[in-house]
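Below are structures written as structure tokens.
Laboratory data are not the source of any read-out in this text; all were calculated from the coordinates shown. Not measured: the values here are computed from a predicted model. Cβ atoms are built from the backbone, for glycine too; each structure is taken alone.
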Structure I
Amino acid sequence: MDLFQDDLINWFQQEKRALPWRENQDPYRIWVSEIMLQQTKVDTVIPYFHRFMERFPTIQSLAEAEEQDVLKAWEGLGYYSRARNLQTAVREVSEIYGGKVPDNVEELGKLKGVGPYTKGAILSIAYGIPQPAVDGNVMRVLSRILLITEDIAKPKARKIFEAAVEEMISQRNPSAFNQGLMELGALICTPKKPACLLCPVQSHCTAFKQGLQEELPIKSKGKKQKTMPYLSVVVENEQGEVLIEKRPEEGLLANLWQFPMADATEVSMEQLAYWFGLEYGIAIKLEETLQPVRHIFSHIIWEVIVLRATTKDKVPEQGRFVALSDIDDYPFPVPHQKILQQIRIPE
């Protein structure tokens, strides 16, 4: 066990990538990075992390921020509930713990959006406390090293891997140990065709010895994504402003802004103008069809037919007219950013 720890930690300290959240052990920076990195690639996160930390450099600045500003800074990263939960938890830290991120399992685990992985990452990386931080990368690495054949798609599997890390983790340097496992999964022990000849812990790997490294981990397929068709309308008034509306406070993409959108299973193209009058209280004239937008979420796929329309009416019953020069003040989800790109006037 000691030799495995040394091989992993020495490799990590020599080969680790220079990432902005590794510049110091500030628990707030580590926390933000770990929330951003959930289901998102490192290369995608880096520019977002830089911008977010410039905008909200401290716990207090994020705690005091308007939610719309936080969502705008998160715009394009997806999984917006992560940003809302992060701000809720940061406000708790500001109010209850005087702005200091808790350094114990119980208090940290009570914070909104801080699950077992995030908790373990903050405690081990920021505070040097030996706690397991088990994500998909770590489960893949350990399924090969220890030849664990449990289906990692099943919730109970995480407990098995957490127990394994609790036994294996370095008490001397839990930060480098946990980060080493993560880095190994990202750079060497990849999902397909792992680079076993370059692996620093190859001599400890049971799957490699048995030639099973490409058969692991065992992961059953999730449910097939549901496709949802929509009609979205970009309505322009006589002043050149466009109509946007805020999404509900709960559910997918909560509190983000969008162009009006109708469920295409309930409203046909021929019914659209009539439906629009009922919903928004203004009369529109459909002008042209823009490029359709397709966007894949984790569990659903949006297929959006996009239309352009004009109106002479001034005040909608819901939503608001906004000048294109001011529209960047509003956080939009990616599908509607794609629509916005189509209607911008080239500079």
Structure II
Amino acid sequence: KYDYTKYHPMEEIYRWMEEVERRNPELVSSTVYGHTIEGRNISLLKLGLENSEGKEKKVIWVDCGIHAREWIAPAFCQWFVKEIVDSYKTNKKLKEMLQNLDIYVTPVINVDGYIFTWANESTRLWRKSRSLPPGGSDCYGVDLNRNFNANWGTVGVSFDSCANTYCGTSPGSEPEVKAVMDFVGRMVDQILCFLTIHSAGQLLLLPYGHPHISAPNYDELVSVGQAAAVEMKKVHGMNYTVGTSPQILYPNSGSSRDWARLIGIPFSYTFELRDKGEFGHLLPEEQIQPACEEAYAGALSIITYVHDKPFTNGSLPDTAVATVTVSGVTMMIWSTLIAVLHTAV
């Protein structure tokens, strides 16, 4: 009886997670992999089937709700799980992928902030976490999508704790971010794709947010993203623009998308769901279903591609190397070293 066309408060999402796991034990399990600054659980659902052929399973990561006010993002993560649960038994391709892949889905990373947006009308558009103010300030919260260890603090951020893009005191200073970095980092060799869901703007963003860094597989990231945008448009006719953040939005640093690519995950995208400015972060509930339907088509397009590359075509993802221009000289640098070089870029 769960209504996927409504926005749900956190307690209902927690109960929904428990119910989905209880009803689908052969497919779904759950893990608490971190805690917020206020001590709440950061939980995920793992979707995957047993692999009878003994192949090594790879991983797809999907997260929602880093920015508290973007309610359509947690709604999508719930829709995404529902679609897989409802269709994998009859969808031969999806069943094959679930035998080769485990899909980790976090409906809400910024749990404290999300709960705060439900408190009253005045807090509905709160974006950040609920971290305590640094010394001398009375402004709470950090922009969790500026706090990852990816050229942290270099562009598109603020060091003013009252700003919406406040990046924190250091990379990974926030427990929510550290939870993701620790959990994903431990299995980085297994992860093929990292999808993080936001709103709004109808964009498909690929690495990197820093204008002087290019992903080694940039052309492939664009091609795969454009194919996903085509699939999304087929559903309800909505256009999604594909590109890096500096190309189609604005430069930024410290995002989870960039961090995932820098540590070696070959495919990393930020989905900016509906709309293009009419409602912004106050997307009405009647648009939940169409927004989720088109986003699911795009996500499934990307997941299918990254599954088929190693499991059908037999080719491995590209090595995680990025091009960095420093003082006019172009160098090839292993991605795991880039974060410590941000002061020179």
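Observations on the structure shown:
- For 4.0 (distance in nm of label points 7 Å out along Cα→Cβ at positions 6 and 230, calculated) the corresponding structure among I, II: II
- For P(r) over Cα pairs in 20 Å bins from 0, in percent computed as 32, 61, 7, the structure of I, II it came from: II
- Origin of the derived value 26.8 (mean count of other Cβ atoms within 10 Å over residues 62-69; candidates I, II): II
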